[in-house]
Structures are given as C-alpha cells and as structure tokens.
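Some structures are shown below for you to check.
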Structure I
Amino acid sequence: MGITSHDVARLAGVSQPTVSRALRDDPRVSEATRAKVRRAAKALNYVPSEAGRTLSTRSTRRVGVIVTDLTNPFYPHVIAPLHDELRTLGYRMMLITQRSDEAVAEERLLDQSLDGVVLATATTDSRLPAQLERRGMPYVFLNRDTGGPDDYASVVDNEGGGRLVAQELVALGHRRIAGIFGAANTTTGRDRELGFRLALADAGVGLAEDRVVRGAFEYDTGYRALPALMAAAEAPSAVFCGNDVVAIGVLNAALAAGIRVPEDLTVIGFDDLPMASWEVFRLTTVGHDLGELSRQAARLLVRRISGDVDPGGERLVLPTEFVPRATHASVS
C-alpha cells in the first residue's frame with residue numbers, strides 16, 4: 001500500500017484534513033503548519049493522487065462552475081460549450097449548485113482543490129466574489145457580473161439589446177408597452193431594463209411603473225405576470241420579457257387566456273435560446289452567441305489563472321441583434 005495523506009498527517013502531528021488544506025496553500029492553515037506538512041510529505045515522498053498535481057505547482061487542472069438553477073433552459077446551452085472549451089484548454093470542469101447559502105458554496109469551492117471558478121449566476125449584492133478574492137482564488141463572471149469596474153467577465157450587451165427592442169416596438173407603433181424584467185439585483189435584469197427605458201424615453205414613450213414586473217428569470221414569472229398586466233383598464237399591446245424563458249411563460253399564459261399573439265399582443269424575449277426558434281413558439285427575441293459567451297469566459301479564466309491579465313478587471317462584451325420571428329406585429 002502506498003503512502004497516503006494519513007501517513008503525512010501522523011508524521012506531521014496534524015489531522016488529515018489539515019494536510020489536504022496545507023498542500024493546496026489554504027490560507028486558513030498557518031505558514032508554520034504548512035511548512036511542517038510539506039516537510040513531512042517530502043520525507044515520505046508523498047504526492048497527492050490528483051492527476052497532474054505536484055507539490056511544486058499545486059495545480060489540479062480543475063475549474064469549478066457555480067450556478068443556482070439547472071432547471072432553467074438557459075444554463076445547459078452555456079455550460080456545454082464552457083465544458084468543451086475548458087477541456088480544449090486542458091482543464092476539467094466541476095459543476096457546483098448554489099441555492100442561498102453563500103458560506104456553504106464558498107466552503108465547497110475552496111475544499112475542492114480548484115485552480116479557478118466561473119460564477120454564472122452572480123447577483124450585484126453577492127458576497128462570494130469578494131470572499132474568493134480574499135482567498136486568492138481566480139474567478140470570472142459568465143453572463144452576469146456585479147457591475148463593478150474590477151470585474152473579470154464575459155457578458156452580453158444587455159443595455160444595447162434592450163434598446164433594440166424598444167426601437168422596434170416604437171417603429172411598429174406600440175405605445176402601450178409593458179416589461180417583465182429580471183430581478184433588480186442582477187446586471188442582466190437591470191441593464192436590459194435600463195436600455196429599454198432609455199430608448200423609449202428617447203422616442204418620447206413612457207413606461208409606466210404599473211406596467212412593469214420584476215422577478216426571477218423563470219417560466220412562472222411570465223406566466224403569472226401576464227394576467228395582471230392584461231387586466232388593467234388599458235391593457236398593453238406589447239410586452240418585452242427579460243429572457244426567452246419568461247417570454248415562453250407569457251406565450252402560454254396568453255394562450256390560456258385566449259389572447260392572440262401577435263394580433264392582440266406582441267411578445268419579445270431575450271437570448272435566442274434554440275427553443276425560441278421551435279415552430280410551437282417562433283419567438284421574436286434578441287440574439288447573441290451563447291457558445292462564444294462561454295468560450296471567452298473559459299479563455300479569460302485560464303489567462304487569469306496563469307496571471308496573463310491586467311490588474312483592474314477585464315470585461316468582454318458580446319454584441320446583440322434583433323431576431324424577428326412570429327410573435328411581433330404592428331399596432332392594428
């Protein structure tokens with residue numbers, strides 16, 4: 001039987017978990033203890049069993065990807081190309097789901113011997129990026145970021161995409177316009193709404209607050225919001241949705257209520273997921289390159305791991321385009 005971390009622990013006079021933490025330079029372990037563990041490991045000729053990991057480099061060639069909701073159809077379409085690009089770059093991907101406990105998520109990230117982390121579902125008030133920064137863990141944002149000037153992120157031109165939708169609706173003659181946006185503490189929700197509002201204001205068209213709903217980027221958000229919006233004394237003729245999943249919820253709510261799309265109501269989404277083009281939906285939306293969004297996040301993280309980035313952040317922004325299909329029409 002070969003030398004194990006338990007043998008190192010006995011020689012160093014520490015616990016086995018302390019050995020694991022010390023050999024990956026976890027800052028929770030004192031420098032004196034780390035040195036004692038390294039001496040014991042060297043004396044026993046012990047090398048961790050992680051493939052490709054050595055005491056000299058302490059590299060695992062593993063990257064963690066943290067998401068909150070794998071049931072959302074958006075994430076499989078960004079996770080798959082992220083996995084493929086990381087593999088091409090010589091890294092393995094480990095998926096970590098986070099619900100609400102950031103302390104637990106941080107502990108899981110730091111206990112997995114990772115070289116870096118992709119944060120795919122960050123909010124503007126998230127504490128996790130600062131915690132990772134303090135621990136010296138390289139990370140990048142994918143799709144969302146905190147909006148700070150020092151972010152390393154691969155994102156979409158959300159504000160520009162919102163402007164495209166507003167300009168199209170105004171050109172079609174819509175004035176009774178509603179918005180079902182993402183949560184206010186996400187840059188995707190905030191910036192898409194901002195661009196939409198600014199372009200409407202430029203055209204002299206207002207967006208009344210009673211025609212605005214904010215919520216999670218989920219099917220139920222759109223499905224539940226539409227009946228209340230349409231029950232108003234003056235129902236909207238068009239609704240811009242924070243993403244395609246919300247828009248599909250709106251389409252189904254409209255179908256259930258006997259509201260014709262696009263004759264009675266124009267519906268526009270954002271992201272151009274593959275399902276948006278299905279014949280059953282044929283959703284008009286805002287498109288961008290989902291695959292490239294992930295690939296450039298992977299490349300940016302690997303550069304950050306290797307130290308090949310400028311201090312002060314780097315924000316890679318993908319352009320958007322209006323994708324016309326069958327759910328928009330001019331005002332009759």
Structure II
Amino acid sequence: MSAVKPRVLQLGRLLPTLEARLAADYEVTLLAQQPDPRAFLAAHGREFAAAVTSAPVGIDAATLQALPALRVVSSFGVGLDRIDLTAAARRGVPVGYTPNVLNDCVADIAFTLLLDVARRAAEADRFVRRGDWLKEKFPLATRVSGKRLGLVGMGRIGRTIARRASGFDMEIRYHDRNVIADVPYGHEPGLLALARWADFLVVAAAGGPGSQGLISAEVLDALGPKGFLVNIARGSLVDEPALVQALQERRIAGAGLDVFADEPRVPDVLLSLDNVVLTPHVASGTIETRQAMADLVLENLRSFFERGELRVSAPLQ
C-alpha cells in the first residue's frame with residue numbers, strides 16, 4: 001500500500017477493534033460525527049477514495065454521488081439490500097462484502113429459533129422463573145425431529161441450514177428462483193405449495209425490492225395453524241402486520257424472528273405473545289464470526305488498494 005494513507009469515509013459505527021485497525025491503515029472520517037453530514041459531503045466528498053459501511057447502514061445513490069473520487073466500497077455484512085449496487089455499478093465502483101464467514105452462525109441461530117419456538121424453551125424458562133411449575137404442569141410442545149422443513153432461499157446460508165436439518169432427520173424442500181443443480185433436496189416452484197407442505201418454513205432469501213413482503217398473509221395461511229415460521233433473513237421479506245395478526249389469531253403455531261421491519265423497534269403485540277421467540281438481529285453475533293467479518297472488510301480494502309481487485313465482491317446489478 002502507498003505510504004500516503006487513502007482517505008476512507010466510515011458510514012455508521014463498527015466494531016471497536018475494526019475501527020482501530022481501519023484507523024491504523026487509513027485516514028478515516030466517521031460521517032456520523034460531522035455536525036451536518038450533508039454539508040460535510042458537499043465540501044469534502046471528493047477527498048475520499050473508499051467508503052466502509054455495514055449491511056444495516058448501507059450506502060445510497062445520493063451518498064455515492066457525493067463521493068466523486070470514490071473507488072471502492074467495503075461493507076461489514078452479507079446483506080446488500082441497503083447498498084445501491086446499480087448506482088455503484090454505473091460509477092464503476094466495486095462493492096466488497098463478507099459472505100461465507102457467517103454461514104454457520106446464521107444457520108445456528110435459525111435452528112436455535114426453530115427449536116425454541118417448537119419446544120417452547122423460552123416460554124418454559126419464563127414458566128419456571130415465575131414459579132408456575134409449583135402450581136401446574138407445563139403444556140406439551142411440538143417435536144422437531146423427522147418433520148418437514150421448507151427453505152425459502154437455497155443460497156449459502158440456506159444450504160447450511162439444510163445440513164443442520166439433516167441431523168434432525170428432517171425432510172427438506174426449498175423454494176428458489178432457480179433449481180439448484182448440486183443440492184439433493186426437492187425444489188418447489190410455488191411458495192404457497194411449499195408453505196402448505198412444510199411444518200417449519202425458514203426464510204433465508206436475500207432482501208431487496210424484489211422480495212418485499214414475500215411472506216404474505218396468503219403464505220402464512222398456507223403454512224397453517226400447525227406450522228412455524230422462522231426468519232433470519234431480512235424483516236422486509238415478511239408482511240409484519242399480517243404475521244402479527246396470524247400469531248394473535250393462532251392461524252400459525254408460532255414464529256422465531258431475528259429480524260424485523262423497523263429495527264430496533266419491534267411491534268408491542270409481539271412482545272406480549274408466548275408463541276413467538278424474538279432475538280435482536282444477532283444471527284452473526286458471535287466473537288468468532290464478527291472477527292472473521294472484520295478481517296474480510298480489511299482484506300477487501302487491502303486487496304483493492306494493492307492489487308486493484310476485491311477479495312470478495314458483490315454481484316453486479
């Protein structure tokens with residue numbers, strides 16, 4: 001890398017260790033610390049060669065336009081729905097991100113939620129803590145082993161979830177835009193048909209405008225009163241008001257949710273329901289995975305400035 005440190009614009013806070021490592025190798029400016037970010041970009045946007053962001057923050061077309069000398073974007077996370085890839089491609093700005101290193105932990109959380117909501121583990125914990133076990137028996141739960149798992153999306157994370165499910169002797173089918181040639185699971189071209197078939201419907205598809213509200217009221221009704229929904233993808237993929245109503249009316253058995261439509265705000269109704277398990281978007285939230293993600297953010301930048309190419313680049317739009 002050149003002796004002159006490239007200027008990097010940081011969009012949103014990152015892990016403290018990642019911020020420290022970025023500051024050691026680059027001249028970093030945190031946009032959120034500027035009193036007037038828009039005015040700052042108007043005055044200084046042309047000074048930045050790189051931008052570092054994260055999946056929840058992203059980078060939109062207006063910010064890209066305000067950075068005329070931008071050469072590369074490196075994002076912490078696998079989600080690309082808040083990054084304007086089309087605008088970046090028009091500018092010829094490559095976008096790096098951090099897939100693969102989080103597959104295992106996201107799959108682990110998917111199964112944590114699935115097991116928890118089916119076996120009512122969090123609900124049982126509350127039951128014991130309240131002292132209710134002294135007064136009555138806890139209700140029966142639902143078995144997971146040997147049941148039918150429907151996967152919405154058969155990408156890297158979907159495949160990893162499917163491998164977890166095989167250990168529970170589950171029958172697996174998936175819905176994806178294309179038939180995936182190298183997986184042994186059945187492809188279901190219709191999402192409604194998959195929901196009708198499944199005992200557990202796990203959402204592992206990519207976010208973005210094309211998948212907004214993919215899990216609709218109709219899909220939830222197809223899943224039915226004995227079916228469970230698990231979402232570890234993006235909150236935007238699920239019609240959240242329809243899901244809340246389905247849970248309230250017991251038109252589905254339950255849900256395990258790591259993502260929501262307006263994070264960190266979660267509908268109050270969900271907080272009061274026992275047939276839903278909630279986690280605060282922590283699917284990749286382990287020490288090991290977050291470290292690997294941070295390493296890849298830095299490696300993407302280093303590779304670009306040293307060799308002109310990213311270690312892992314987002315697909316072209």
Original post:
Of the structures labelled I, II, which one yields -12500 when helix-only ellipticity at 222 nm (-39500 (n - 2.57) for each DSSP H run of 4 or more, over all residues; to 500) is computed from its coordinates?
Top reply: I
Original post:
Which structure, out of I, II, was P(r) over Cα pairs in 10 Å bins from 0, in percent, for residues 14-69 alone calculated from, if the result is 21, 50, 21, 7, 1?
Top reply: I
**OP:** Figure out for me which of the structures I, II the number 0.10 belongs to, where FRET efficiency 1/(1 + (r/R0)^6) of positions 30 and 254 (r between Cβ atoms, R0 = 41 Å, to 0.05) was derived from the coordinates.
**Re:** I
Subject >> Comparison of I, II - label where mean count of other Cβ atoms within 10 Å over residues 118-125 is highest >> reply: I
**OP:** Tell me which of I, II gives 68, 48, 31 when you compute Cα extents along the principal axes in Å.
**Re:** II
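Bear in mind these aren't lab numbers, they're just calculated from the coordinates by the rules spelled out. The shown structure was predicted, so the numbers you read here are calculated from the model rather than taken from an experiment. Cβ atoms are built from the backbone, for glycine too; each structure is taken alone.
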